[in-house]
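In structure tokens below, several structures.
What follows draws every value from the coordinates through simple rules; no lab data is involved. All figures in this text were calculated on a predicted structure; none of them were measured in a lab. Cβ atoms are built from the backbone, for glycine too; each structure is taken alone.
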Structure P
Amino acid sequence: MTKILITEDDAPIRAALSVILRDNGFEPHFAETSAQALESFESCELVLLDLMLGEESGLDVLREIRRKSSLPVIIISCLDDNADISKGLDMGADDYITKPFSGQVLVSRINALLRRSSGFADDIPEGLTATEQRLYKYLLTNKGRVLTREQLLSHMWDSKGEFVSDNALSVAVTRIRGKLNGRGRIVTVKGVGYKWAD
């Protein structure tokens, strides 16, 4: 059964999400604080992330998750401003759903993201290092969207909290390009960053 972590501090919403997920074959796990979320996300296969955790920001949780993992993350939030949505996606969320939302739509988004994520294992080019695999997945997940060098460097921050250097990013992109074998291409957007193109 697929484990899904839900970061949500509102008890009625937790109860509703629990019913929706269990009825559709998922195993929900809950975190009411950012600390609880960061302790448990690695044992789950997808995260539903609320942006408002009491006085804490869910974006801080997202930032920490992305430093360590390419785990699928869907933001669920009452914040529906385009700037909030863009910020969440730019920081590495895979999807963004505004409250209130349909349980059917939520389940469809979860299934679509899990299908997309599971396809990576069979499609990763041979010979990529762990760091290169992570970069490859991040570019592919955001296909067609320009990712700045700053976004990519932030995503590649390792578990020890050490930044991957700007030069190392360039080298990783070059190495990935040499191993794609027709799977697609990484386009350089001059002065900005990179994007994935089929």
Structure Q
Amino acid sequence: MIELSPRQIPNLITLLRIVLVFPTTWLLWESRYVEGLILMSVAGASDALDGWLARRFQWGSRFGAAMDPVADKLLVAAMFIVFTWQGHIDLWLTAIVLTRDFIILTGAASYRLLFEPIEFAPTFISKANTAMQIVTVLLMLLALCEFPHVSPFAGMLADPYCFYILAVLGVSSGLDYVITWGQRAWRHGRRFS
């Protein structure tokens, strides 16, 4: 029998959040937006809970530090893809969001393979970008739920305002990562030449 320690609770919550991506995506695909909003709320609450537990009881781990943002990115990416397929979010914006994350993930994997392990420390602009991604899909989801008074306002904020802000943040934070880690790789490479 596998024995779990309390230190593993935040990691289990993170894994649960990754699992929630699949039913949430299916609900959104089926245009069951209210149910999707409920599951997204559960995922958001679990994100807050695992972070609080890790900080409060010093239960943080390298796995948690790496997988927590991955869980967030999976859910947000799935929502962007579904909403773009349904015609609610423009393709150009989803292309910026997904391309940025792909470049960062590929660059991080390459850096780790060629040089050394990476400490996960997102920059301020990267945190702002992630927050804006979440705000954008949440507002779009609220708009699609057709709640009186709330949904029209949410839709008006999401498109075009959030779309343009997110585009600027996505490109800026992507360039910031490429330049910062490119310079670090160049310095690292010079030490061995």
Structure R
Amino acid sequence: MSVALFEALFGSRPRARLIRFFTMNPEVEFSVTDISEKTFLSRNDVLREVKRLAKMKFVTEKSRQGKKVYVSNTDFPFYLEMKTLASKLNVNAQSQVFRKLKTVGEVKLILISGLFLNYPKAKVDMVLVVNNINRAKLRQAISYLEAEVGKEIRFVLMNSEELHYRLNMLDRFFIEFLEGPYEVVVNKVAELKRFIAGMRK
């Protein structure tokens, strides 16, 4: 299921994003400020939608040291169905959500798996090979991606030199990653293309 379809199904982008956020982070309490920062939604949008979700008992409102917090209600009658829908969201390699990631430096390689492809066996969700990286831009781009998928992203970051070393050593991590389902967002590494072709012989 695409992100756009998921949002259309629930009537609005903020509501869909909050449903995805709470189902992907069960039993964790969040304040409105926490939710706003993690989902990149305005405080007003979060406050409006979380009140609606609390009214329908999809989330539970609690008080912690005089501050309201919200947590997913796993006893909600359709909680498992909604969690299943959220977990089936695939953010494919052609999605615009990766646009920011392509500006963090000299991007040589971006491979995605795991959370993006609904493949829980993957050890990481993304492999990044970037030279001359801007770490501030990287943090911002990762935060944006996490807001889209509703969960923290596990990724491996390296430069071209480290990638070259790993490929020459027949790195087990890379072999296992490439043996599972993955998609290519960016691949400017001819050496990796030959490595993959060799695996498929």
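Some observations on this one:
- Answer label among P, Q, R for the case where distance in nm of label points 7 Å out along Cα→Cβ at positions 80 and 144, calculated from the coordinates, equals 3.8: R
- Per mean projected area of the Cα convex hull in nm², for residues 32-71 alone, the highest-valued of structures P, Q, R: Q
- Parent structure of the calculated result 13.3, given that mean projected area of the Cα convex hull in nm² is the read-out and P, Q, R the choices: Q
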